[in-house]
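None of the figures in this text is laboratory data; all of them are computed from the coordinates on show. Computed from a predicted structure; not experimentally measured. Cβ atoms are built from the backbone, for glycine too; each structure is taken alone.
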Structure 1
Amino acid sequence: MSDFDAIVIGAGQSGPPLAVRLAQAGQRVALVEKSALGGTCVNNGCIPTKTLVASARAAWVARNAAQWGVRIDGAVTVDMRAVKARKDAVVEESRTSLKAWLGGTDGLTLVQGEARFSSAHTLQVGSQELRAERFFIDCGGRPIVPELPGMSDVPYLTNVNMMDLEVLPEHLIIVGGSYVGLEFAHMYRRFGSRVSVLEHGSRLISREDDEVSEAMAQLLRDDGIDVHLSAQVRAVARAGDAVNVELADGARLRGSHLLFAIGRVPNTDRLNLEAAGVTLDDKGFILVDSQLRSVSAPHVWALGDVNRRGAFTHTSYNDFEIVAANLLDAEPRKVEDRISIYAVFTDPPLGRVGASERELRERGRPYLRGVRPMSRVGRARERDETRGFIKLLADPESKLFLGATIFGVEGDEAIHCIADLMYARAPYTVLTHAVHTHPTVSELLPTVAGSMELVR
């Protein structure tokens, strides 16, 4: 048996930096990972998909170059093998850098294999038995695959094996109209595929405000994507090299490839957490307190996708910061202080921070609201990419920002102007007096903030 002060399970976005910090503090640390270093983000999430997004945008710009006065003689084609090779190179660079960082840390032992608790303080990894006083779980999640008639006969894709695709789908059918599905839809349409999106609900990205859902649906349709709402998949079937998808209303679609993007589940079911005394909720997430400590097993912490406190790379890394601050820096921090922020990397992207207007209405509270179309933004007009809008929300009494939506060119970057003010707890009036560089997307934010009106 090997003894450690701490064992970190999973080498995603929070596990490695926490393992390094603990080792640098003089602790004996084991980092256990059953597959590739870097977790979802590095291997089949943020990094590879945004690399593909960049290739897809290059293809789109080339095909539409004439609108900017640039002539390209001959057809623009996409070599998916070359696209994948570029993606693989970027991913491998990240893996190599991470491996070198971990390997160069004194006191840190990397253990390859699948972990399973055999007792409260004992972990089995293959033939190895590891013991520690503290455990930090960052084992991530995996895509949900539905149980449908015909699934056993149909070759289907998820975000994981989508990363291995070296051919351009003739017709890609995507089940799921939320963030992951929409990014793949837009990306592959720009590569040149016919794309159909099947969303079981009445709106795309249903957690967003109605006008965001409507604008996103219009964006996809304008770009030639077939969007089917209230589309309940009843069965799938193989038809030679094609896939047939049958909907509950009797409609049928035939595609060359089928991608499921309907959510994720935590990998907690593989850890035998009962042996460690760890309590899960009804979805398999570890129940934690404000400092991300298990509510039932005080020697266990949960970070990243397994704690239901965020499902993004940036929230996972912030989990590490919270745990490290409390354990090593004598700095009390709690997860409730985090402001929700994320982006959807369609083109143009959607940037979101804080509360939505729908949430404020449900709370029954008055708020200030300012809205401007992206057609008012100089940067958008110059690039001839004027789709989308800016929406800012603030409290009428405290004058603090409550939330913001920037759906348009560079909205994924400009949203941080609002996020930083929210963390600073500065009133929106500070923004109205700010001078921003022209011509940029951010320069319109003071104008929008200065035009907010009361909504009751």
Structure 2
Amino acid sequence: MFINHDFIYKILEETKNPSNEEIKEVLEKAKKRDGLSYKDIAILLQAEDENHLEEIYKLAGEIKKDIYGKRVVVFAPLYVSDYCVNNCVYCGYKRDNKFTRRKLTMEEVAEEVKILEKMGHKRLALELGEDPVNAPIDYALECLDTIYKTQNANGEIRRVNVNIAATTVENYKKLNEKGIGTYILFQETYHQDSYNKMHPKSLKGDYEYHLTAFDRAMEAGIDDVGAGVLLGLADPRFEVLGLMMHNAHLEEKYGVGFHTISVPRLQPAKGVTLENYPYLLDDKMFKKVVAILRIAVPFTGLILSTRETPEMRRELLKYGVSQISAGSSTGVGGYKQREEGNEVKQFKTNDERSPIEILKELLEDGYIPSYCTACYRKGRTGDRFMSLAKSGNIKYVCEPNAIMTLLEFTLDYGDKELYDKAQEIINAEVENIPREDIRNLTKANLEKMKKGERDFYL
């Protein structure tokens, strides 16, 4: 098994109380962007001195700025079914929770999508519990068809990322044929004993089958995969090293590692309190984990959801986060319920702002909110995306695309305040596009959008 528990324990023991010199040496190495060893990452994870932490945050911020520029990708989740045969102790959908379960009809899926489109979203993450009878793979495939074909005025969902349970190569081939974006699956915890305790008497209880899901997805032709752990289930230092081992395994076997990593912290949910979880992360440790992930895997997107407060999200954007959800509902049929004033959530969320409110703050902080899906639609995925990213050439398309999707959003969904804020940053950033041909093309496309045309991308 490629998650070597004994090795991780050994590394963490060896790097206890690292010296100033050891930490400085790792930070200097990280500045060169040549990659870090497991021992290097463990040394940073064990750093506690505030001065060292500030250096870690500063370096993570510099790496993010160098690679991602001012772009921040915006998306939303769509929960379509809460049927689940698993009994994961931390989840509101667990089998033992007694509540009326439901899955959306295709008419209801379309209704949710129209609301999301009215909010300006172009990229969704499809979410559903594991239930082979009530929500089989065919149901997920039907949802994808419905999402892609549903339009609301100028609104359309251009790419759907999918978060469904570990499955077979055959089923991953079916997902791939539907034109999904990234296949997302959280290991929840890489610590096997903790994993077994958290997933009693469940289909999900097979640690190794769950762990090798990305192998089967890649064998099926899906080359963009998104990982994550639920921080709070086990020692976060172990989890970070587990993530890095998993990433290394995929790089060695398939030539490309994680496209994204999500960093959710355990939150209260129906039938779930935060008692008896000894590894809950305080804010200090959480910020350190995010920053170290950015340093360790510079070209991997880091995703932060509305589980976190606006203040925490704002801070972590400085340290490495590159994708955020906005206006999220975490309940089945939640967007319609919210419009009607009776929203039910899967877990507690802490950022209830609308997409427009979030975009205004992003613009105030100098970011370019991006609804871009161009790489998925142009075939710049997997190793092709990573080679462009690592060469630095991706910036020639990403920032122009971000600028164009920002204008599109403000024209169709923004108020005057948002439009003015966006126009200010668009006017400034379009002049910073390094290649003259792309700069001129972007300007031409912006003018076409003001006259009513849509969906320009490079």
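Below, the figures for the structure above:
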| item | result |
| --- | --- |
| With P(r) over Cα pairs in 20 Å bins from 0, in percent derived as 22, 52, 26, 1, matching label from 1, 2 | 1 |
| Structures 1, 2, by relative contact order in percent (Cα under 8 Å, 6 or more apart): label with the highest value | 2 |
| With helix-only ellipticity at 222 nm (-39500 (n - 2.57) for each DSSP H run of 4 or more, over all residues; to 500) derived as -9500, matching label from 1, 2 | 1 |
| Ranking 1, 2 by FRET efficiency 1/(1 + (r/R0)^6) of positions 11 and 91 (r between Cβ atoms, R0 = 35 Å, to 0.05), the structure that comes out highest | 1 |
